[in-house]
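The data blocks that follow each hold one structure.
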Structure P
Amino acid sequence: MKKILQFGAGKSATCLIDYLIEHADEENWHITIADVDVAVVEAKTNRAACTTAVSIDIRNETDRNALINDADIVISLMPPALHYLIAQSCVELGKNLLTASYVDEYIEQLSTEIDKKGLLFLCEMGLDPGIDHMSAMQLIDDIKSKGGLITSFKSHCGGLVAPESDDNPWHYKISWNPRNVVNAGKAGAIYKEDGQIFEYDYRSIFCQRDEIDVAGIGSYAYYANRDSLSYIPIYHLEEAHTFIRTTLRHPAFCSGWNQVARMKLADTEDGNLVAKSASVKEWFSHKLYEIEHTALTWQGYLELEVDEPFRDEVTVLFEYLGFFDDKPIPAHCTCSADILQWLLEAKWVLHPHDKDMVIMVHEIGFEIAGKTQNLQSTLVVKGTDQLRTAMAKTVGLPLGIAAKLILNGTIQLKGLHIPIRKEIYAPVLQELKWSGISFVEEYK
């Protein structure tokens, strides 16, 4: 019997758990799921016979190592900051590891040891990053195999609310880690467009946006996502004049979040300011004061910082989140980011029958046989309900499929990888297609 160990049973774990349980009998698996809250795990597994629920403090090395040592493969859905603890233990104990998170500098430092021990660490194996890499590389490899020269590459992805469940002015509901929503855009962005390098920090990134029309769904804004340039050599697209990876949001969301960033409402270093704020309204007034170090009113801020056409819209957005309310700030909020997350989780809640939606679009310009062509490849996935969300499907299923393919010997790679190689993306994308997660391609 093969033993799968999964760390984390949060929002993105539901469909992964479903997949592992569904295939457990035919693949002869036992699945152990470790989380701080056993009740959450048992609710998602329905105490299936092939599963074991374990409560764990992931920082407890003894308990962590005992679980990892007994596993054939480890899947981590923990917050990115905690992956390194699991990765260290996997290297030490000689276990393969799957994650949906970016390869950071700490995981990268383990690459030599991963190679020495003949292990496979497959990271960025979720939606974005994950399905974006696999689908992009499939298109890129296909174009190049036909002698094509790729001149422009744009990849857009967003976890959104489905139109039928869209009932707030931000046109957004939370279907994944709320803290990641709060931290959106903080890493800034750098990318290449028309041969020029553009770089923007957090306070300006939401101003630099364009829109794309998604057939049958509507128009969405996109803003640059993190460091696009680092993926140019990974995708082997040094010849491309344009290379950009972006995040999709409703245009109103970008208008509002632009002001969230400019007012530092997601700050984590302003505990003193929060400590002297009894209510949300008082905290917000203090944030206004920080801008000019004077008693700036909301109307004064609008006139100072917001273009006239957007002032009413931003006011509606901020009123909806409760920034002007006298609501007491709860004790657990020790910085602005905590307050913002608390407000967002109350207002952007995905109700039991709500559906979220994932949209991914690749736009590729290329030349072949002297002819210029443009390809648009589009994925739209809607969730089933509050638990089996589109986000849970598109993050969890690639991890589950990869675990199966590694355990049954279909994937035999070793080392530290992301899913850009054909031996990974071809079988995973094929099974995703069978699960209803597939792209529609249009040549223009």
Structure Q
Amino acid sequence: MITVTTHEEVAGWAAGLDEVGERIAGRFVRPASRRQAEVYLRGLLGPVERKNGWQLAEHAADPTPDRMQWLLGRARWDADEVRDDLRAYVVAHLADPAAVLIGDETGMPKKGTKSVGVQRQYCGALGKVDNCQVGVLLAYAGPRGTAFVDRELYLPDGWAADADRRAEAGVPREVECRTKPELLRAMLERLATAGVPIPWVTADEEYGSAPALRAWLTGRRIPAVLGVRANEPVRAPRVVPLVTWVRGQEPGPPVDTAVVLEQTAREVAAALAADAWQTLSAGEGSQGPRLSQWAAVALAEPAPAGWAQWLLVRRSPSEPSDLAYYRVCAPAETPLAEQVRVAGARWRIEDALGEAKGTTGLDHYEVRRWVGWYRHVTLALLAHAFLVVTRARTVELVGGAPASRRARNPRGGSPISSH
């Protein structure tokens, strides 16, 4: 929670918002579009229940949403350039050698068939298959907080192959259907190209079960802890009884021998000895350390020189049958506790998504076209990053809870006034 305690803090917030405005000002050709972008950002940060065109216009004392719609649809500016500014802003304020880059997708429920990329598909926000758009996002999680640095809209096959729908929604000609792991890789490539260090990457089974993404990370020597499914095939050592014999003699007794076999993650976990498990914390939760039992098995999988691959397994202390699996590729000396720390960081993107949706209106938009989606989402993520950075500064100024906790106030709105 951010609470106002001094005039210096309020002045600092205002200066911080000015910094954000100055950072993106050069991306707008006309002064009118630059001013409107600032109005839009302040609306996203203000006490507006739904951050759509009508309510943002009302908050700005505009009689109609025309100016908001113009900014998202017809004004001359490039959302990707503002995305680059967002990334630079987050890295400038949150960069840390222990940071973790987290990839995940989020469903945005939408009605009808016109909104770009919309179709019946699994929507995590609803916990079921429903009509929605899906965005893939990349978050930067450091000790000072978690904010987003990139975003991509998932375009399903049906949309990618339908020329009429593409034209109506303004999908660029060069855009093709790419899987969610491919979209995550593209965002990580942009990050690397921009010269941003990537200490660790983590993501869930959707991404960990994609061999091409894992191979790219390994080839770039980017350490990763990626969730995988129980039936994920891995090459791991297993102790089996082997019988040795010499021609003309009776076979000897079976001897336990370690051999490399292709097994499923579930099979590897089932063969673990009781003393293979360690109780470790995957980070702080609302009730204190999130303790689980963990084990790591070295895999016979290719890795860069000085690196190794492991199957990391988490087991619930109260429900031993509740297991989660991860593939890890990292420097060979990486301790188990560090692997666990990175695996446990993934929850932070879920928390950040909840903040961005509830506080800066990430999914409140009512646009249908490609350019509108990217413009609104980029500005919403920039507004969220501002809150995260502001909270980190405030905590360091007055003391309090760790900066990685939520940046919203008790009522779910923004602590920053739009006036």
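Among the shown structures P, Q, from which was the value 22.4 of mean projected area of the Cα convex hull in nm² calculated? Of the structures listed, the value fits P. As an exercise: distance in nm of label points 7 Å out along Cα→Cβ at positions 231 and 271, calculated from one structure in P, Q, equals 3.6. Which structure is it? This figure was derived from P.
Computed from the coordinates by the stated procedures, all read-outs in this text should not be read as laboratory data. These numbers were taken from a predicted model, which means no experiment stands behind them. Cβ atoms are built from the backbone, for glycine too; each structure is taken alone.
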